[in-house]
Structure formats: structure tokens, C-alpha cells
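Undergrad: The data blocks that follow each hold one structure.
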Structure P
Amino acid sequence: MTQASNTVLEALRRSLGDGAVDSSEETSARYSRNLLPGGDRRPAAVVYPSSTAEVQTIVRLANEHRVPLYAFSTGENRGMGLRSPIVNGQIIVDVGARMNRIVEIDETLCFAAIEPGVTYQQMYDELGRRGHKLMMDTTSGPPDGGIVGNTLDKGAGYTPYFDHFGMSCGLEAVLGDGRILRTADGASPGARTWHLAKYGYGPFLDGLFLQSNFGIVTQLGVWLMPRPPVIRTFFFMFPDDGDFGEIIELVRPLKLNNVVPSLIKVTSDLYGLGTEVTQCALSSSG
């Protein structure tokens, strides 16, 4: 660990409290694991903010001491190599560990405002507590995956709301200099349409925060779907890989004419087997 890292960690402990900063050997080893070919990458420490204001403090102190940060929300993120930093020595900002509140659910206008740590399971449970009048789109991953993280990674699901970024509206992000940016109508103080009017005034900036390092997203609006009376899922199997062209010819008009409003997914048997194996492994590991 460099002198600059030690200095900024001491400053973070003074500002956020000892419980918000962890540089122990056990934690560093756990967060360093990476499943991609480049192997493990060890962080200098892990910081756990509990609010947007604390994220601002982390960013400003990191700038002051010129120490790089790596932020993520929650879940395993197995497709991107787990939670390790990009390079050794970065400070990980685990935004979702303590920032995991469902800030608001509007059952009339069908949206929710959430922090980065909110999982699909957490949202499902809360909607169930309210009577399952609304539903969310989800992924084929485990239920402890994060909604904000999946959206920012351009994730997709299966219902008519399968485009998760397309069904998000209005985010809050802490920029590289510590300032707060609220997109859509959130730029207007007191606006009640922050998570309703997607484009607001001026240029559309939300896409800058997809798979990027232009800021740390601390809140996101997501649109929820009124639960339909019936949900049906259909699977069709074709015997040979050479049938792929015929499959596309068959499903193209269904999608272009919106006969099937949800995502149409064409996969191989190897993909299907891999999904089953992964799910079984996750279940057996608790």
C-alpha cells in the first residue's frame, strides 16, 4: 500500500468512521478475486458509504490524494469477473453494502426509486408485501443481483420491460470532482416528475454512466409493470445448429410486428446446460 493510500484511508476514517473503511487482509483477499483470465487484483482497501454525501466525501478525498477508486453496487457480477478492482491498489467503493434502500414506490405511476444495493429479491419481497399489484423485470441470474448494477451493465430480462436501461428514468450520480448530477427532471429542484419524464431539458446524459467511470450512481428510477392476469412462457426446440437461419426467419416478423412484446432469446443447448449448472452451483453454495 502506498503512502498516499495510507493517508487517504486515515482521512476517510476520520470523516466516515472506522466501520466504513476496511483494509484487513481477509477483506482485501475476498474483494481481490477475479474469474477473468487476468487473475486476481488486490485493492488497497474497501470503503462502505451510507449516503450520497459520503460518496462525495470519498471522491473528494481520493482526488486530493490522487488515489484511484473502483466502485460497484451489489451481487457477484460473475460475467465481469466478480468485484475486484481494475488494477492493483485501487480503493473499492462498495456503494451497495449500506446504500440499499428502496427510497420510493409509486403504485399509481408505476415507478420505484432505489439505491445501488437494492436486489431483485428485495424488490420482489417489497412488491409482494404490497400485494403484488406491480411486477419488475428480472434476469436469469441469482436473486441477490443488483437492479442498479444490472441496468448500468446494459442487462436485459424477459417481459415487455426486458430493456432495463430503457425502463429506467432519472439517476443521481457523484461526478469525478464530487459534484452531484441528477438527470432528467431531477435537475430541477423539487421536480415531481424526476422518474417519469425520461428526457427532461437539454441533452440526454444517462447513457454516459453505462459501463463507464464518469461517476458513481447513487440512486436510480426504474419503471414497474402492472401485473397482468396471466403470464405464459414458451420454449421451442430445433434439432440442429443449421436450423439457426430458419429460426430467425420465423421469429423476425413476430418481433417486428410486436406480436411478442418481450425479449426473444435464441440459444444453443450448451448455453442452456451452462445456465442450469451455474444455477445448481449457486444453490448448493447457499
Structure Q
Amino acid sequence: MSFISVGKENSTSIDLYYEDHGAGKPVVLIHGWPLSGASWERQVPALVDAGFRVITYDRRGFGKSSQPLNGYDYDTLTADLHAIMVELNLHDATLVGFSMGGGEVARYLGRYGNDRVSKAVFMAAIQPSLLKTPDNPGGQDASHFTDTQKAIAADRPEFLTGFFSKFFNVDVLLGKKISEEAIRLNWNIAAGASPKGTHDCVRSWPTDFNADVASIKVPTLIVHGDSDRILPIERTGQRTHEAVKGSKLVVIKGGPHGINWTHAEEVNSALLEFLGPGHSEHAAADTVGDISEISAGRAMRTI
């Protein structure tokens, strides 16, 4: 197994587990909470087959990475991402952030710029801001985040069961787009995460990414389900699309939060079309769907 050290906690090294597959232009996949890089299992083969070098890693506290008691803020998590970019000497890379991972992509571009990054993808992502403020009246009250932390502290396994029910819109999609076994797989991955990390990451969710999003200068794709119950599109994906000039928004019809599993075919098609060829001998994937709205230089498409 491969690890990159990003610091120490007392006598213990803080190591991030990563996987590095394929050859070609690099694509870095940044997972959501409370999962791990394993959550990209339906994307990695498609990207490698299309000629890309695909890097996944487990956020500190999750998956096979170390489980320190601190560092679950976006500045630290983004520094961890930068350590991976530097250690693997990645350039001309596409950063793909799912859910909480979208915050790392936005903060990375805001803090480190695009010297190493050529494209960005936000998938069911958290930015630009979840907290309710005068400028964001549709956001969540601060009590939502503290109540979530209380529920995790009281009974984390029970909380995860309810969370994944909303994550995959189980009442609608069970037996159609998601199996009980797949839900159990995701629950098992999440249950193996650091209890402290699972709890403390919630404190980072109200982070304001508006300045980071405004700084984005690379081609940007936003992919979001129109039935996302965790991060509703109108509060997140749509607002990011409006903020990033020239960005492209692909809306997955009937898509829940966990679209990279339930709607993998549509997600992979959108990714490959946006990425273009991984090697010169590979062609981009065929276009799926039609552009249904174009305004102010921004394109939106529903699949």
C-alpha cells in the first residue's frame, strides 16, 4: 500500500493512503464525507480505460489513512491535497471533488492557484456556502450543524443509517438504482472512519468558499442531481454555476446525492466529455443529452 506523510501527531506519523492507476493526464478524485477513495469504484475503471492517470486518496481520518485527533478544517485538508500534488509531481491535472471534496477543490484553487491544475469538477459539491446569512438566506441555520454533531456523538452508527437513506434516496431508488448490499458497503466504509474525524468535519461545513469560487480561472464542470436531499442543487451546484464564468452545469434527472454510484453511467459520460482525451490516441466520450439552457456564456444540460 502507498502512503504520503503529511505531518505528525506526537510520536505518530499522519499518513494518507492513495492509489495511482493508469497513464496519461492526471485526474485526482477527492471523496465525500464520511467515505473514502473506495467510493470512486464506478469511476476509476472508466477513466483509466479512457487513457487517464487516476489518483484517489483517503482524507485524513477516513479509509486507510491515519486517524489523528485534529486537522479536520479545510485549510489543513487542502494542505494535505497539496502535499499529494507535490509528492506525485502532478501537473495539468483535473481535480474532481465530490460533496465535501468540492470544498477542497475550491480552497485549493483559491489558495494554491492553477499552476498544477488545468480543469475542475464539482460533483454534488458543498460550495459556495451552506450557512444561512443575510447574503445567503436559503442556507442552513448554525444549529443544523451543531445538531448533526450531537447526533453523531450520541449514536454514530444509527446516524449513518439515516444519513445513507437520504444520501441515496432509498425510498425511491432502492432496487432500481441502488441495492441493499451497496448501501451496506457504504455504511461499512463510513463506520470504519475516525469517530472524531467524522464528528469534527461537520464543523467545517459552514466554511464560506465564495472568494475561492470567484477566483477559479480554469474550465469547470458542475454535476449535480436534481433530487439531492443532502446538498440541494439550488443551494450549491446552481450557485456555483452562476459564480464561475463559462462553467458547465450537468443536471442528473432524478439524481440523489450519491450520483457517482446510482447514476454512474451518466456521471462518467459527463466526466469523459468534459475531460477530453487522456492520451492523444483516445477520443472523448460521445455526447449524451442536449444542452437545455444557455445564458451569459454558461451552459446547462439535463441528462
Structure R
Amino acid sequence: MRANPAGYELIAPRSLSEALGIMAREPGIWRPIAGGTDLMVLYEAGKLPDRRIMSIWGLRELKGIKVDSEAVSIGAATTYTEVRQHDVLRSEFPLLAEAASWTGSIANQNRGTLGGNIVNASPAADSPPALLVYDAEMELISERGSRWAPYGEFHTGYKTTLLRPDELLARIRLPCRTQGLRHYCRKVGTRNAQAISKVCIAATAACTGQTISRIRIALGSVAPTAVRCLRAEAALEGRALDEQAVAAARAEIMAEVRPIDDFRSTAAYRRQVAGNLLEEFLRTLSENAVRH
């Protein structure tokens, strides 16, 4: 059954301070919405529970990408298109730019925002694994002030986050620590485009010869939130990329993920694919090390 527009109230504050004031006076009452690419699906189906919607799409304070010598800062209302087309993000943080290109159609990318993708808190979202491996930080703001949280702590469970009822996600900060890293990502879905992932991976590594000196691995669609694969990382860091290391890391990653059976796939398939993707990444690293 389709939604009845008369059953909803929509407001559009003219500034960030106005929006934060509304949320301070009525915490938890207004649902912030930017691009709306996720919420409008629920609305169209008549399943959107939030009846009072606050559009933050027009708030310039939440838009844009800023670059300095220490970090790249991305406004929460920056679109996927802006992320995937930004030269610095494409060169320094290619996994995030690639994830933005996976997200829905071109129309979705033009309207959907990175902050919306994060706050929606879907474990199958495309951007979270990249944000995890790049050690992203979140700025959360309210009338009370600003606080920062590591992205790895932002999602507290399925569809839940650290955001308080009067807070907005303002921006995402990516530290510039990618020099010398090799980057890898893959998304496994029913088709090549406009598909929710069955499993997705983002990984980075620095190698000295055949030895891994630093590695980050993250997966989506294998647990209630996107996950850093710390056990697999520990099995690899400081080790040579030989068959024993690959086998040990594969066993660890298959043991530490917690996938479920659902209409898109089975837990057993997701666990196997997670191992396959990690092995592909490690063999790519090894071949690259040999060529250099």
C-alpha cells in the first residue's frame, strides 16, 4: 500500500544552526533526510515509520570536500557522484571512490549522500568497509557542541549508531596515511550494477618485498555491521606472503565473520566468498611484489 502524503510533515531549515535548534527542542521527533534514496523506498511502499521529516539537503555547511596536508574532510551531505569524481579521493582513497560508483544507479549517486549511507546503518552498504580500512573519523554535532568518534565505533549494532537524538553527522575525516599502500576491493552481488551486495571487501596493505608490514581488511554483508577482520590481519602482519600465511588468514577470516541466511544468499556461501576474496587479494599482493 502506497503512503499518503497527508500523513507526513516535512520541514526544511535554512541553516545548520536552525536545524540543530529544532533537534535540541524536540530530540528524536524529526527524522533528518538528505538525498532520501533509502527512505523514499520505504515511503513509496507505505512503510516509512517516521512521520515528521526534516530535509537537510540544502544545508551548505554539510556539503563539500576539503583537502589539507593531514586529512581529507567530506561533508555528510556530499553526494556519491562528488565522491567518485573527486581527484584526490580517486588517487589517495580509491576504495571509497570505487564504493561510491557501486551505489545504485547514476540517479542514486547524484542524489544519495555519503552521510546518509553511513547513518542508514545497513550492514550491506558499500562505503563502510572502505571507511574502516582508511581509519575514518566521524564528527557528530548538536547545539551542545561537536564530538569526534572513530568510524569503527560508530555502528553499535544492526541499524544502530552512536548518534544521539539531537545530533547530526556533520563530516567524515580521512587521515592522509595511504602513501605506499596497495588497495583492493570487490563487490559480489546478483549482477554487476544496482545490486545489494552478498559480500563486499575493502583491503589495503604495505609490503616490504614479500613481507606484509601493514594490513587492513574489512567486509560488508557478513555481520550485523561492517567489520574489520582483526584476526585475519594479525595472522598476516609481519609475515611473508607464502602458502602457509594465506591458508592461516583464510581460516581466520572464515571463522570471524558472522553471516546469516537471507533472501540474497546463505551464510555458508558468504563465508566461503569472504575467504575467496581475501585469498585473491593476497595472491595479487604476492604477484605484485614479485614483479617489483
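Taken together, the values in this text are just the output of simple stated rules run on the coordinates, not laboratory data. Keep in mind that this is a model prediction, so the values were computed, not measured. Cβ atoms are built from the backbone, for glycine too; each structure is taken alone.
Undergrad: With log10 I(q)/I(0) by the Debye sum over Cα atoms at q = 0.09, 0.15 Å⁻¹ derived from the coordinates and found to be -0.45, -1.16, which of P, Q, R does the value describe?
TA: Numbers: P: -0.50, -1.23; Q: -0.40, -1.23; R: -0.45, -1.16.
Computing log10 I(q)/I(0) by the Debye sum over Cα atoms at q = 0.09, 0.15 Å⁻¹ on every structure in P, Q, R gives -0.45, -1.16 only for R.
Undergrad: Now for a separate question. With distance in nm of label points 7 Å out along Cα→Cβ at positions 70 and 198 as the yardstick, tell me which of P, Q, R scores highest.
TA: Values: P: 3.3; Q: 2.4; R: 4.4.
When distance in nm of label points 7 Å out along Cα→Cβ at positions 70 and 198 is calculated for P, Q, R, structure R comes out on top.
Undergrad: Right, something else. Among P, Q, R, considering only FRET efficiency 1/(1 + (r/R0)^6) of positions 54 and 254 (r between Cβ atoms, R0 = 41 Å, to 0.05), which has the greatest calculated value? Intermediate results must be reported in sequence, preceding the final value.
TA: On the way: P: 0.25; Q: 0.90; R: 0.45.
When FRET efficiency 1/(1 + (r/R0)^6) of positions 54 and 254 (r between Cβ atoms, R0 = 41 Å, to 0.05) is calculated for P, Q, R, structure Q comes out on top.
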